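Alright, structures below, take your time with them.
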Structure 1
Amino acid sequence: MTYCVGLKLKAGLVLLSDTRTNAGVDNIARFRKMFVFEKTGERVVALMCAGNLGITQGVVTMLETAIKRAKGDPEVESLMTCETIYRAAQLVGEAMREVQKRDRAEIEAQGAAADATIIMAGQRKGGELRLFLIYTAGNFIEAGEDTPYLQIGEHKYGKPILDRVIRTDTSIDDAVKAALVSMDSTLRSNLSVGMPLDLCVIPVDELKAKTQRIENDHKEFRQISDSWAASLKQAFHSLPAVKF
């Protein structure tokens with residue numbers, strides 16, 4: 001499994017993903033689930049993937065191939081050349097449908113699930129920040145004022161902190177902390193989600209991604225994890241007793 005979360009704020013986009021892929025208790029591996037494409041000052045698009053690894057890798061490869069082809073052929077449409085970020089989400093959906101059509105029957109015939117989901121985020125010059133969730137069928141929804149974050153994979157453990165903290169006017173620094181607490185809660189409760197983590201921050205109108213790989217020995221993440229655990233214990237013990 002996996003856990004990926006994307007936050008859409010007035011100040012920018014914050015994306016976080018794990019790297020564990022689990023095909024059984026004796027078959028655990030690391031695979032990058034975050035992919036960033038950018039032309040500094042012009043456009044930045046980031047993807048995070050969950051679900052069947054063969055499907056998501058096929059989708060990403062198809063999108064990467066189109067980007068390479070578009071460099072030599074202006075008639076080729078890609079994530080880096082399409083008119084809007086909304087159109088970019090459509091291109092991801094179209095690639096998802098094509099790969100599903102090609103591979104789904106064979107995958108399910110082997111007894112495996114072919115479902116997959118992708119979070120896509122980005123901004124182009126002159127456009128707004130956008131955050132989309134693309135489903136297996138290729139359709140998608142967009143984050144907005146009422147729902148400023150999207151999750152895929154094992155999302156239930158990390159949702160409570162986001163519901164309590166994240167608003168569109170949340171600062172990027174606070175959003176990064178919230179995303180890391182959300183991931184830490186998931187890591188503690190689900191063994192199918194694991195380190196290292198990939199963090200991506202896209203400040204509004206900078207049109208450049210700031211990325212970081214977070215390993216087990218990452219000092220700030222360990223401090224956040226330990227402080228959050230201690231704060232929860234302290235808050236629990238300060239709750240009033242229930243008379244019965």
Structure 2
Amino acid sequence: MTKIISIVNQKGGVGKTTTAVNLAAGLAEAGKFVLLVDLDPQGNATSGLGIKHQELEKGLYHSLTGEARPHDVICNTAHAGLRVIPATSDLAGANVELVNVDGREHKLSEVLIELKHAYDYIIIDCPPSLGVLTLNGLVAADHILIPVQTEYYALEGLGQLLKTITLVKENIKPELSVLGAVLTMYDSRNRLSEEVMNELYKFFPSNIFRSVIPRTVRLAEAPSFGKSIFHYEPRGKAAKAYERLTREMLDFFGE
């Protein structure tokens with residue numbers, strides 16, 4: 001069965017898109033067929049894999065609004081087995097346009113119904129907000145992964161996010177599960193990072209991934225070259241960290 005995982009955190013700059021791109025790439029490198037859905041109007045997951053979203057005529061927005069079939073907007077990437085439904089600038093309008101649409105929270109689910117038979121994993125990169133697009137990302141998913149930056153303000157809003165997920169479970173999708181948190185931008189030289197890690201256990205007592213994503217210059221550079229870390233610096237510590245996270249994910253699902 002296809003596993004649909006939304007990468008969610010309403011706080012910006014926590015490594016959410018970096019994790020979505022590199023987890024998707026890691027799963028593809030492990031031999032899985034993967035679809036990355038760029039639900040963020042900024043389109044960083046799209047450009048981070050070398051796709052120039054400014055030049056695309058159609059993307060996810062056009063599938064959400066019924067203007068294009070999902071199959072017709074999918075783009076290939078440099079990774080065998082990894083494809084992307086790109087975000088274009090039009091997606092920013094969806095936050096407003098979908099507000100008064102009946103069943104607005106199910107629009108992404110309807111798009112993915114047509115596609116999921118062809119993929120082992122679908123990874124959704126949600127925007128840094130708790131608006132209607134993120135709600136679509138939660139409802140369409142089977143599982144939620146929450147990247148948490150090891151910084152002082154990282155835990156702000158985490159309670160609100162978990163409350164939103166609980167509301168979705170109680171009212172729309174009871175089977176939705178939180179896989180847990182993954183620590184990003186970790187600096188072992190910084191005592192604050194360890195303090196954040198200790199605080200995080202209060203939110204996720206048994207759901208923190210062992211793989212910790214380090215803060216590295218090369219990881220920050222990779223998107224500007226349109227490459228995942230596996231193609232940009234395959235032997236670096238960031239690539240090894242995402243490889244471990246991928247392995248943890250596969251182990252969790254018994255693969």
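Numbers below:
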{"read-out": "With FRET efficiency 1/(1 + (r/R0)^6) of positions 158 and 206 (r between Cβ atoms, R0 = 30 Å, to 0.05) derived as 1.00, matching label from 1, 2", "value": "2"}
{"read-out": "Structure responsible for 70, 47, 36, with Cα extents along the principal axes in Å calculated and labels 1, 2 on offer", "value": "1"}
{"read-out": "With mean count of other Cβ atoms within 10 Å over residues 38-45 derived as 16.9, matching label from 1, 2", "value": "1"}
{"read-out": "Which entry (1, 2) yields the derived value -12500 for helix-only ellipticity at 222 nm (-39500 (n - 2.57) for each DSSP H run of 4 or more, over all residues; to 500)", "value": "1"}
{"read-out": "Highest-scoring label, criterion being mean projected area of the Cα convex hull in nm², for residues 78-141 alone, among 1, 2", "value": "2"}
{"read-out": "Comparison of 1, 2 by distance in nm of label points 7 Å out along Cα→Cβ at positions 30 and 230 - largest value held by", "value": "1"}
{"read-out": "Among 1, 2, which structure scores highest (criterion: distance in nm of label points 7 Å out along Cα→Cβ at positions 62 and 150)", "value": "2"}
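Quick note: the coordinates plus some simple rules give every number you see, no bench work behind them. Here the structure is a predicted model, which is why all the values come from computation and not from measurement. Cβ atoms are built from the backbone, for glycine too; each structure is taken alone.
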